[in-house]
Structure P
């Protein structure tokens, strides 16, 4: 068990995960992950969407809490700040977001299981680095809170969180009660990209990678991009087919305004 907390094992694990990112990125341009708009019966048995989101997001919150609680740096600054920032996001994603979802959509069990695995891995990577390895190999002192990395990263994280929250709000309110029609979202950052919620999430974890200035944070950002960028491409083409009259190819991008 102690081997899981060694720097050599940790960096070897990060390298393997980075290679996996490449595989995921390429694969998802050919295979649509079967949840949300891309769900089909070929993905097998499914569960209620709200339950699925809760079960797949809660593990990372729990793992981070566990690793933080057993560490020796729990209330040391800025480790406690890192912990609060991370848990702030995942508390909302685990215990609030799922219960704001409308409708009776379903999620394939296999997708939920893969997401649980990913979240357990990510919780391990972030928690072990911050609370066990960083204090020895790259200590964060209180002065880190005044560093350009922490300030810039926190600002970017906050911007991403706001974009993500507002985009989710727009999606939830596209339809009135009893309305089963589909609509092209056009408010907020949806005026520029078809996956504004993913733009927000990627921005958040870019901020996280900067404010922690770590390979662990960079891996989180990379994994998020490898999953969400191909999915944003799939959603772009789905909207393009579904709303040919409203879709403006010159204005709308997939996930990065004015670029992609």
Structure Q
């Protein structure tokens, strides 16, 4: 079997730093990721950043279908040729941050299972997009920068805990499956990676009607995370009651606390009190 490095050389393709291209070259890790995703013959997989298609092929063997989104047009053409005789794989040459998830969901006919080796620079905005469009997805098995993986699973009080932690955990359960050394990629990144499993909670604590306001309150709070909670909110652009401190005291939250110490339930109470 030809190595990915040799294959890239034959195609005359060189990984682009601006797109965060790091090709997973360790076959054992690919198998572990697919195994962690618990792929079945009923699943339609959304793969982000398929590289040269090694994991795509493995997913196609086990799933009903694979929609592989690749932003690089040259790489997308290579993949289309490689997957020509694999009928259940579709290569989509688009930016995943702009893809219409409604369209993919309708074509799949069921919620998509996401399996992806995410480029580091888009992982955070893409996670926010996934959360906003959560009705379109059943679960996520994601290769992320270790720092981002630890951030989404962080607990209150830690430096990693922030708005992403809150938004992910309010709707889902997060578990880190395993860590991946830089040597598993070509070219090797400067940081360690982690494979994360994200599954939806049966009943989120937040009512859908309050979601947008809740997001604004959380983002405003963490926008000035070194200030006290009351000062952070006052420095934000939110339209708030005049007696912010009093509102906090009434719901049992000390206005002098730092935003990073609040639990998700406390953020929900805070959001409701300030609405």
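Here is how the numbers come out for the structure above:
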{"quantity": "Answer label among P, Q for the case where relative contact order in percent (Cα under 8 Å, 6 or more apart), calculated from the coordinates, equals 23", "calculated": "P"}
{"quantity": "If FRET efficiency 1/(1 + (r/R0)^6) of positions 51 and 235 (r between Cβ atoms, R0 = 25 Å, to 0.05) is computed and equals 0.05, the structure in P, Q", "calculated": "Q"}
{"quantity": "Structure responsible for 24, 17, 4, with semi-axes √(5λ) of the Cα gyration tensor in Å, for residues 83-130 alone calculated and labels P, Q on offer", "calculated": "P"}
{"quantity": "Identity of the structure behind 0.55 (criterion: FRET efficiency 1/(1 + (r/R0)^6) of positions 91 and 163 (r between Cβ atoms, R0 = 35 Å, to 0.05), calculated), options P, Q", "calculated": "Q"}
{"quantity": "Among P, Q, structure where distance in nm of label points 7 Å out along Cα→Cβ at positions 27 and 139 as derived comes to 2.6", "calculated": "Q"}
{"quantity": "Read-out helix-only ellipticity at 222 nm (-39500 (n - 2.57) for each DSSP H run of 4 or more, over all residues; to 500), computed value -11000, structure in P, Q", "calculated": "Q"}
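Bear in mind that the values in this text are calculations on the coordinates, not laboratory data. From a predicted model like this one, the values you see are computed outputs, not experimental measurements. Cβ atoms are built from the backbone, for glycine too; each structure is taken alone.
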